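For reference, the structures are reproduced in the following blocks.
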Structure P
């Protein structure tokens with residue numbers, strides 16, 4: 001499948017955005033299920049994308065490092081595309097009301113197509129700028145880059161023990177330069193707490209996928225709730241719900257006497273075709 005990234009990979013001033021990604025196979029599902037449960041999501045994402053991304057147009061480089069150069073938003077967009085292939089366009093998110101007297105569950109239907117169809121700003125840029133107000137109403141120009149997969153991995157490891165430090169690491173790492181209104185450099189450490197909110201807003205405007213939260217109202221009490229979409233969580237739930245790949249291999253192998261390698265090479269949709277042939281209607285996981 002051909003997909004155009006929003007921000008792409010930059011080489012010598014040129015942005016490479018066209019990516020070819022293959023469908024998820026049983027081998028990939030087995031690979032994910034065999035990873036430790038404690039493995040950080042960012043590392044899991046990098047490992048899966050290394051398997052699925054077959055090429056980036058115009059580049060002849062090892063993909064192992066390149067998928068870590070994809071912006072966090074582009075990585076999430078690729079994973080959402082995989083979810084779209086498995087689940088179709090619409091999925092349901094569930095949020096629990098935080099009111100102690102309520103606690104009701106509310107569902108919201110979300111379009112995956114909407115998440116992956118956003119258009120990049122024109123022209124696509126390697127670095128971005130924003131003007132904001134710093135300490136003592138000082139006008140500042142902040143030049144920054146988008147956070148990428150390598151940074152997401154670093155922050156993910158740090159967040160296991162120091163969540164606040166992980167968030168700080170991201171913003172400290174993406175700053176290219178901060179200058180005042182006269183063009184003189186400003187020490188980022190001295191102003192980052194003041195400009196962080198402006199940077200968060202700018203990042204979400206540049207790539208809406210970075211904002212994974214959807215606000216809804218509790219169906220029981222009307223309180224405002226937040227439903228969060230995380231592509232890797234949705235993907236893992238999809239491949240484990242009702243029976244994982246290993247149970248499916250067992251059922252198909254018993255019926256057709258195919259090898260494990262043959263069955264694992266099938267996509268989820270193709271496996272379901274054979275499972276429906278060998279099992280009573282309604283009993284296929």
Structure Q
């Protein structure tokens with residue numbers, strides 16, 4: 001019988017289940033999770049996730065037609081969707097403030113570290129060994145993070161960091177050993193696709209994340225129009241004129257609304273005049 005999940009993935013799932021079980025025994029945590037789930041179930045968030053799922057479906061279709069994806073990559077694709085794509089989508093709100101985000105994202109997928117992580121993941125140990133490895137490495141990482149937050153525990157943080165580095169080196173050595181031992185199994189098209197599929201999907205996702213980040217920035221600025229303008233047609237018209245006239249200059253767009261929304265936008269003429277008046281007084285406003 002073919003094992004769908006590796007022992008490492010099973011070990012991670014077991015400890016995650018234990019952690020979640022503990023969380024649900026805490027009243028405060030349950031209340032927080034309930035609030036998060038209610039916020040997530042908002043129509044706009046579900047719509048964006050639905051659009052992303054549809055976009056990824058098309059991306060998978062493209063990779064499949066190019067011979068870079070088959071059904072064997074379904075597991076890695078689903079894991080990538082939940083642990084990579086979803087995280088990137090939630091980060092879209094702050095991407096506009098991070099310079100060179102998309103270039104950095106592409107570079108990160110081709111770093112030597114990615115290759116090392118793939119080597120480490122090639123071969124897992126027995127389930128009992130993986131349970132111990134995951135537990136110890138998680139505890140060491142947790143201690144390091146906590147220690148780094150307090151100056152008096154800097155030495156502890158350094159020790160934990162060295163332990164993690166040493167552990168990483170050992171795991172890489174074991175990975176290389178198993179690759180040499182099972183080179184025939186490693187040097188297959190399936191192995192190549194397992195490595196390239198998450199990278200290719202992440203790169204193909206970037207245009208979607210860019211569009212969403214632009215939409216969020218516009219929405220964050222233009223939401224004030226709904227406060228000052230009751231008429232639905234004029235709301236749409238204000239947003240359209242603002243985007244067309246100021247394009248991606250978010251600061252100027254924000255300044256225009258701050259300047260103009262003192263009184264309601266009552267007609268197309270008043271909206272157009274507000275842009276003209278703003279442009280004439282921009283030097284004094286800025």
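Rank structures P, Q by Cα Rg over 2.2 N^0.38 Å and report only the one at the top, that is, the highest.
Top value of Cα Rg over 2.2 N^0.38 Å goes to structure Q.
Just checking, which of P, Q has the largest value of FRET efficiency 1/(1 + (r/R0)^6) of positions 136 and 192 (r between Cβ atoms, R0 = 35 Å, to 0.05)?
Sorting by FRET efficiency 1/(1 + (r/R0)^6) of positions 136 and 192 (r between Cβ atoms, R0 = 35 Å, to 0.05) in descending order puts P first.
Compare FRET efficiency 1/(1 + (r/R0)^6) of positions 8 and 184 (r between Cβ atoms, R0 = 25 Å, to 0.05) across structures P, Q and report the one with the greatest value.
Going through P, Q one by one, FRET efficiency 1/(1 + (r/R0)^6) of positions 8 and 184 (r between Cβ atoms, R0 = 25 Å, to 0.05) is largest in Q.
Who wins on FRET efficiency 1/(1 + (r/R0)^6) of positions 128 and 224 (r between Cβ atoms, R0 = 41 Å, to 0.05) among P, Q, i.e. which is largest?
That would be structure P.
For which of P, Q does helix-only ellipticity at 222 nm (-39500 (n - 2.57) for each DSSP H run of 4 or more, over all residues; to 500), calculated from the coordinates, equal -26000?
This value belongs to structure Q.
The numbers here are math on the coordinates, done by the rules we state, and not lab data. A quick note: this is a predicted structure, and the numbers were derived from the prediction, not measured. Cβ atoms are built from the backbone, for glycine too; each structure is taken alone.
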